[in-house]
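Engineer: Some structures to go through are shown next.
Just so you know, all these numbers are worked out from the coordinates, no wet-lab data involved. Worth saying up front: this structure is predicted, and the values here are computed from it rather than measured. Cβ atoms are built from the backbone, for glycine too; each structure is taken alone.
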Structure 1
Amino acid sequence: MDEKVLIVEDEMLIALDLEYMVESNGLKVAGVANSMARAMAAAPYADIALVDVNLSDGPTGPAIGRMLAEQYGIAVIFMTANPEAVAGGIAGTLGVLRKPVQPGMVAQTLKYALRRISGQLAAVPSDMQVFAA
């Protein structure tokens, strides 16, 4: 697989865990970003993004997710301890997972995103709240 995943997370241990989970599912990491500026700099290299809501520059995750989806066509999944922050859905993004997220759920979520990117039907991961298309 050539798809690359952008990890937008400001807690380094969580970012490192996610990086390991992404790579152990056969995908590459396009970058790890802890702020809007870093996320947007890495955006051209990503196909999928796992985005936290609260980052080092504040609660910029929803805006980052919207821009990644709208400007770059990236499949965005929010991963946050505060899913109510994006409960109404963010235009163009796929959905949200409540942290903490187990490795198996990350694997299911990545498979879901890959299938959505390729236009295939996809089973929604059990812990994921999907946004309206």
Structure 2
Amino acid sequence: MSTIRCDIVSAEQEIFHGEAELIVATGEMGELGIAPRHAPLITRLKPGKVVVTQPGGTTVDFAISGGILEVQPQLVTILADTAVRAQDIDEAAVRAAKEEAERVLAQKDPKMSVQEAEQQLAMSLAQLQALERLRKNIKH
């Protein structure tokens, strides 16, 4: 099967660089599946998942806080605000951040704006979902 190069980069660092058979990401209008020879495309990404299927069928799961996806003939680039590999997620820290965001949204706490709390909540949920997908893959 043919492959396409995939680069996932956050503001801090390069998160992933390698060949992929399929890349699935959460776009503003829904899930996107990018395979080799996909038409050129630029779209915004919502907080959610990015799953890269590598040659041989191995998947690498990421949680992102949003960003831009660009498809070129030989390259898919994801420029993410924040991106974390599923196996690197600290579940306790994510749950604490989720609870803090929910508390701020419920009480309108001035320490954090509603927009910041919503973004933190969305990223926390994306990371928890990535952990769940990772756990399911490990059980199989």
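Engineer: Given 28 as the derived value for percent of Cα pairs over 21 Å apart, which of the supplied structures 1, 2 does it correspond to?
Structural biologist: Comparing all candidates, it corresponds to 1.
Engineer: Out of 1, 2, which has the highest value for distance in nm of label points 7 Å out along Cα→Cβ at positions 38 and 70?
Structural biologist: 1
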